[in-house]
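The following blocks contain the structures, represented as structure tokens.
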Structure 1
Amino acid sequence: MSEVQALTEKLITNIERVIIGKRSSVELAVISLLCQGHLLIEDVPGVGKTMLARSLASSLGCSFSRIQFTPDMLPSDVTGVSIFNQVSREFEFRPGPIMAQVVLADEINRATPKTQAALLEAMEERQITVDGVTHALPRPFLVLATQNPIEYEGTFPLPEAQLDRFLMRIRLGYPERDQEIDILDRQQHHHPIERLQRVVALDELSQAQEAIKDIYVAAGLKQYMVELVRQTRQHADVYLGASPRGSLALYRTSQARAALQGRDFVLPDDVKALVQPTLSHRVILGPAARLRDLSANQILSEILARVPVPGGDVRREG
């Protein structure tokens, strides 16, 4: 796994030229990329959500598209539209901004449910259907969606089906004092994103995405993952727990995290580190829990403390 580790370190280091002091968040974004999953970035304005998406696209040399979601947006503004050509007397497909390799869905919760639904097929099946014709999306295909957790006026909460299609939900948070001074210094004359170069070829990325699937996960760790997910469904304060897609997300991201650290096997620490990013947005709290101001992360921390960690050797036998 040393090749995957070297590739991801090169990618993370390049992104950190723009995103300063957020190593753990950048690592989670790269893990999401390795797992071919989508990322929901939930944080206040101005902390670098858009820059993270642009830096990732620039580091891969991928096509990048930004969709600014608004309440008056239509599904065709996302997927594209068929227009009748008067000369050829045929309909021609004009692709929308979703036809890019890295798509930033900015303020996704400002769009109506009908427009949000236009992303469901794209995110799950890597294709879109317009006027009965299916169009394949480019590879790799990654959606990075942002939303502001503070401002609720004029927003539409993401439905459970939409949330479940995001591999992880992360936050960036404010920088430390020294980091914020570093940001000022770096942007004195120009923004670092303007000079960011590609450091990873797409064929290298494809090989890494396939390589992480061979990371060994011991039987005891698989049972541990499934039990953690099952506990979200049985918790008294949870109205709707994580689906089997949550188990798959925890499984695949644990493999990717092990590869980032140069291991060919998953440790319990990998699983515990990824429980909140992969499951928090899949856990819908009940009314009583919301009245007590509980959060999904608090519920997951309680479950982590309660479920015993498996013992024994987690390395591949032989």
Structure 2
Amino acid sequence: MSLLHRQAMLDVIDSLAHNTLQGKIRALRIAIVCLLAGGHLLIEDIPGLGKTSLALALSRVLGLSFGRVQCTSDLLPSDITGLSIFDRQTNNFRFIQGPIFNHLILLDEVNRAMPKTQSAMLEAMEEMRVTVEGVTYPLPNPFMVIATQNPVEQIGTFALPESQLDRFLATTDIGYPPAELEQQIIQHGSIRHQLEGLRPRLEPQQILEARAAVSHIKLADNLAGYIHALALASREHSMVQSGISTRGGINLAGAARAEAYLEGRDFVIPEDVQAIAVQVEAHRLILKPEYESQSKQEIIRSLLQKLAVPLV
């Protein structure tokens, strides 16, 4: 295993959680899991809780180039992917890359963008490339999307389609900081200026090496069966119209491997699956109309409690 890279990842989480991004250790851990598993993260919460700061801080300490898109109702797909312009000097069209051509891209308030613009990200998130005017361009590697989403009941939001939600490996919230910490933040103001002083602790190549180590972590047959049983149980739940997809099972296996990696093991145990299952699977459930007010997170938790835990 890339133990040196693993320790650097843990140091990143610990340093940011105790200094720059106090009170956000859970969200930071989930973001690192997504990065190691080669997935994308959706952060769902109200504005003003530090979602943008989290993404920017991660890009700086991980040595990743950073692109940011503020999603609005008039945002066009070309504002994200880029466009071709006519260059009079060369008498040819020249492609101008959009912000998506960065290692880490933040889509801020993604559900304020129109559905057509949201769908422009599907190819990028799944295949790490974009096609503009019939020409396909590869994206940097590693590549990760962190999208933030406002509560759907807020004015001017468009619900993300199921196909888009399924492209996110995990979802999480930020939550309000503890009262004492929040008072300190109010007293001392925004931390955005502190992010300028953050120094890289890793390089993109080291992240790729860590990903390779994660992919080789062993997932025993009975653990794969445990994940499969969770997917089947979600599809048979009385409140669920559409349960966990095959992609959802693949993503949970990858996230469990990343959890095992951060814990210093070269094999997955049931606790790795349980630690990340709610964040990986809850957003994939489509509830029956009469049960839409129910908590998807609680449904996943209840299924985990009922499933027989395999022996390692």
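Taken together, the values in this text are just the output of simple stated rules run on the coordinates, not laboratory data. From a predicted model like this one, the values you see are computed outputs, not experimental measurements. Cβ atoms are built from the backbone, for glycine too; each structure is taken alone.
Calculating distance in nm of label points 7 Å out along Cα→Cβ at positions 17 and 265 for structures 1, 2 picks out 1 as the one with the greatest value. Starting from the value 3.1: which structure in 1, 2 was distance in nm of label points 7 Å out along Cα→Cβ at positions 25 and 161 calculated from? Of the options listed, only 1 reproduces it.
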